[in-house]
Structure P
Amino acid sequence: MVTLSKRLTKVASYIKKGSYLLDIGSDHAYLPISLMEKGQIKGAIAGEVAPGPLKHSIEKIQEAGFASVIEGRLGDGFSVLKVTDPIDVVSICGMGGDLMSKILAEGAKNPAFSSIKRFVLQANVGEEELRRQISALSLKIVEETLVYEKGHVYPIIVAEPSLDETILSDKEYFMGPILLTKASSDALVLERYQRQFKHWNKVLQQLPEGHPQVLLVKVRLQWLKEVLDEIKGLNPTI
């Protein structure tokens, strides 16, 4: 049995039962193997961009006895996906938001992209850019959460196709539209905003007067202050 990290365990919880999964950058295929062991998915493709990692993934798939239902494929992002594949869920984990955004933008050119019903995305950094790319592809963020693991906080974003308007405010792109609704009840979200406030305040102090980034940093600090002040008003003990 595969034991997933806390981060991947949370990612797995957003993969709907009975799905066919494309796991991009599969890292030994741990996620699809674990999901198959639990009977949560019907099949999967483990995509790797380099031969070495692909070899390791295929070995793990074979060792687990899932070679008939999990296929390792070599390719960049969505290039491994064929129109005939029954994939309806995609997971991309452990990358920067800028790289994930590029993968999604390129993937949207693949005719098979339109058949995907859910994207589960775990960015190490750069989630603001990722949220903007999600909106640009007419996807809607339906869930966001944070996971603390080994001294790091990892955001997880779940997005689905939507016919509704998906444009968010700059504040929502920066802070997360759903994370904003959780700030008063989720200690990890609150702590993240507090840390971000300290970070951007430090950045502002280091910027020379007249620097082109000063206004942007001040705006971000104002957004964070508004949310933190509102939470403090609801709970003065914070």
Structure Q
Amino acid sequence: MGALHAGHVSLIEQAKAECDVVVVSIYVNALQFNSDADFARYPRTAEHDLEVCTEAYVDAVFAPIKSELFPEDVVELLTPSRNALGYEGADRPGHFGGVATVVDRLFKLVQPSVAYFGLKDYQQVAVIKDMASQLHPDIVISPCQTMREDDGLAMSSRNRFLTPSGRKSAALLHAALKNAVTLWNGGNCQSQELVQSVTDYISQDSAIEVQYISVVRDGTMDQIQIVSENDVIVAAIVVDGVRLIDNMSFTNA
């Protein structure tokens, strides 16, 4: 959606390594915001974004205006898959309908062979993969690893809204997720106990408001009790009024 950072550049680099032509789409999608205030607050940095794309040797930038994507007066939202239920879908009603709808339009206009999405938005990737399998089966959805700041905080366009103290608080989430994976590698496969470990870790900082923490089956949003390799712990917190999401896969050390 713009406000490009190093995480987005990593997607571009992977695309350039695997594809002959790379197109970057930039569009702040009102359909996926739950409030006008949040939509208005989202950073628009068009000049910066074009500079980033130029420096990354992108072949083309597709930055449509609303009427080019949605010429109709009333937009009928797609119904997302069951992977949209709960978590981000519960906290942000209608969000994934807006995401699926705009990505569907982008796919129809750009017609890519491969589309790259960051795994920081784990649930979004699951929803888009489901939508593409039904409506765009010829497009390969390529999930890319989350890029992080030096303190472990997942790169996000929203990080700029954190105060210095809030930034320190936010970085605790990554440390807590890493600790849960370490516990799993040590033999603890109980999702409830691993979730509690994350809760206990970040509860040391009163500036953090927990939205959710859960362990889900790899590639889905299905909650599980016994954790296996490649399952994922997902979390959302609020710091300084900024909502942040992150996740981590359970992999052998």
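Readers should treat all values here as calculations from the given coordinates under stated rules, not as data from a laboratory. Computed from a predicted model, the values in this text were never measured in an experiment. Cβ atoms are built from the backbone, for glycine too; each structure is taken alone.
A value of 0.15 for FRET efficiency 1/(1 + (r/R0)^6) of positions 3 and 211 (r between Cβ atoms, R0 = 35 Å, to 0.05), calculated from one of P, Q, originates in structure P.
Looking at structures P, Q, which one was distance in nm of label points 7 Å out along Cα→Cβ at positions 67 and 219 calculated from, given that it came out as 4.4? Only structure Q yields this read-out.
Comparing distance in nm of label points 7 Å out along Cα→Cβ at positions 83 and 187 across P, Q, which is largest? Structure P comes out on top. When distance in nm of label points 7 Å out along Cα→Cβ at positions 179 and 227 is computed for each of P, Q, the one that comes out at 0.6 is P.
Out of P, Q, which structure matches 1.2 when distance in nm of label points 7 Å out along Cα→Cβ at positions 43 and 155 is calculated? So the calculation was done on Q. Here Cα Rg over 2.2 N^0.38 Å has been calculated and equals 1.01, so which of P, Q was it run on? Value 1.01 for Cα Rg over 2.2 N^0.38 Å corresponds to Q out of P, Q.
Looking at structures P, Q, which one was mean projected area of the Cα convex hull in nm², for residues 11-122 alone calculated from, given that it came out as 6.0? Corresponding structure: P.
When distance in nm of label points 7 Å out along Cα→Cβ at positions 19 and 51 is calculated, the result is 2.5; to which of the structures P, Q does this value belong? Computing distance in nm of label points 7 Å out along Cα→Cβ at positions 19 and 51 on every structure in P, Q gives 2.5 only for Q.
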